[in-house]
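These notes open a run of structures that come right after.
Where a number appears in this text, it was derived from the coordinates with a stated rule and is not lab data. Keep in mind that what you see is a predicted model, and the values were worked out from it rather than measured. Cβ atoms are built from the backbone, for glycine too; each structure is taken alone.
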Structure 1
Amino acid sequence: MSIKGIILDLDDTLIDSERAYGEALEALNLSASSTDFVTARETVKNRLPAEHVSARNRILYFKCLLETRGDFNATNLLSIMTSYEKSLATSIERQWRQLCRESLFANLTSRAALIVVTNENLRTQAIKIRAMDPDGLYFSKVVCSEEYGAEKPDRRLYEAALSRLALKPSECAVVGNHFENDIEPALRLGMIAFLSIEFAKNTPTKIGRPPVCKDVTILDALDQIEDALHG
């Protein structure tokens, strides 16, 4: 398989983001399922258009949460956000060490150009990437939905990645955990697609609808990508 570029999803593909988010909230004595946090998150989402990038921004959730508690001021907001980001980075650093993937990505980088294409705000994603790859050895190219005001599966994000790599779709593979957001756009553009279910937690909605196309290879763990590319 002659692949010159690999387009990687970040959340729940490179790392278990749901776990990291949960651990970061726990450090603040919060939970993703706690009533006050859920209410704040839904309030922010309901104010914004569907799939708006800002709807993922935790600082907006914390602002709403503090306002509801009557504790809002800029100092409190930035303090809670700083603590959250520090805990998020610590969780991802620990998880990345446990996954032991330096060798995998060193090998992948030696055979293809890598680029991360991700939904979310750029600051949050940069914190995650720095926690995994502080020296920029593997993930030095990033396309973030915030830059384009649109989220995957919008093809503009993938077209931007192809442009950054200066490669044709037929020369690239996409690796992601969500069929609709990652796999379908890749197939429509003529790329090879790999669906990683490593962090799916047996929840079908985590990966979208089941793949029905012979052009999709399912990876039980991201480590299988090397053998899959050689196949």
Structure 2
Amino acid sequence: MKTDIVDYHGTPLIQSDYDVLAALDEFVEEIPKIYGVDYYTFGLVIEENRVVQLGLNDKGLTSIPENIGDLTSLTTLVFTANQLTSIPDSIGNLKALETLGLSSNQLSAIPKSIGNLTSLQYLKLESNHLTSLPASMENLTSLVDLSLKANEFTTLPPSILNLKKLSWLGLRGNQLTSLHENIGNLTSLTTLILRENQLTSIPETIGNLTSLKILNLKSNLVTPLTEKDTWKDKLVKSGCMVLL
């Protein structure tokens, strides 16, 4: 890593971080310094000569420079509402990352290296063209919030079904036809959004999600429940709002 301190538009910055921003400056105007980055931000936060938050919302980007992986102090990275078709493998070097926003792009795959982001807590992948997720996702043991809304999933990605800290999971507007029985392993879930899919039945194991407060199943094809379907009663008794 290049550790010399250089000037980035009046702010001292480590050389390796400067090189990443210089590569991005070829595609966007000067990135303004701001106080905090959210999912709809254009700007960056610099602390102690390192980039710690970076938001490039709605900039028409079609690619991310490979050296993005040199921003090893990043805790927040957002590329919402661009035209990205792929993510470089080097993103797996961002070990301090806690929030990653990649919604509203043209992504059909996520690199295996995402499994290296063991500090990641919030992952937004909605409104892409995803049909699967890499097996390495099972390593994201800090993940609490995962949005997969408006993609092209027909089944639940197996790699997310043992994420013990996951509390919010959104899969609205996909093409799900069934749910794996291992969904019952996600015992920290408090919100599960499955509306606007093609589900015809719900596995009994979903009744194991005793922390669940909201289960939204509206606009599916679920057949009328019978006395054999005990999962709803279990959830309601544990304080869950079930929307059918």
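Given that relative contact order in percent (Cα under 8 Å, 6 or more apart), derived from a single structure, equals 9, which label among 1, 2 identifies that structure?
On the way: 1: 25; 2: 9.
Source structure: 2.
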Origin of the value 31, 23, 21, where Cα extents along the principal axes in Å, for residues 129-184 alone was derived from one of 1, 2: 1
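Upon calculation of distance in nm of label points 7 Å out along Cα→Cβ at positions 97 and 145 from the atomic coordinates, which of the structures 1, 2 produces 1.7? Before the final figure, lay out the partial values.
Values: 1: 3.1; 2: 1.7.
Of the structures listed, the value fits 2.
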For Cα extents along the principal axes in Å computed as 58, 35, 33, the structure of 1, 2 it came from: 1
Test item: distance in nm of label points 7 Å out along Cα→Cβ at positions 81 and 113 calculated as 3.4, pick one of 1, 2: 1
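Can you rank 1, 2 by FRET efficiency 1/(1 + (r/R0)^6) of positions 9 and 193 (r between Cβ atoms, R0 = 25 Å, to 0.05) and just name the one with the largest value?
Numbers: 1: 1.00; 2: 0.05.
Greatest value across 1, 2: structure 1.
Computing helix-only ellipticity at 222 nm (-39500 (n - 2.57) for each DSSP H run of 4 or more, over all residues; to 500) gives -2000 for which of 1, 2? Working shown, then result.
Values: 1: -14000; 2: -2000.
For helix-only ellipticity at 222 nm (-39500 (n - 2.57) for each DSSP H run of 4 or more, over all residues; to 500), the value -2000 is produced by structure 2.
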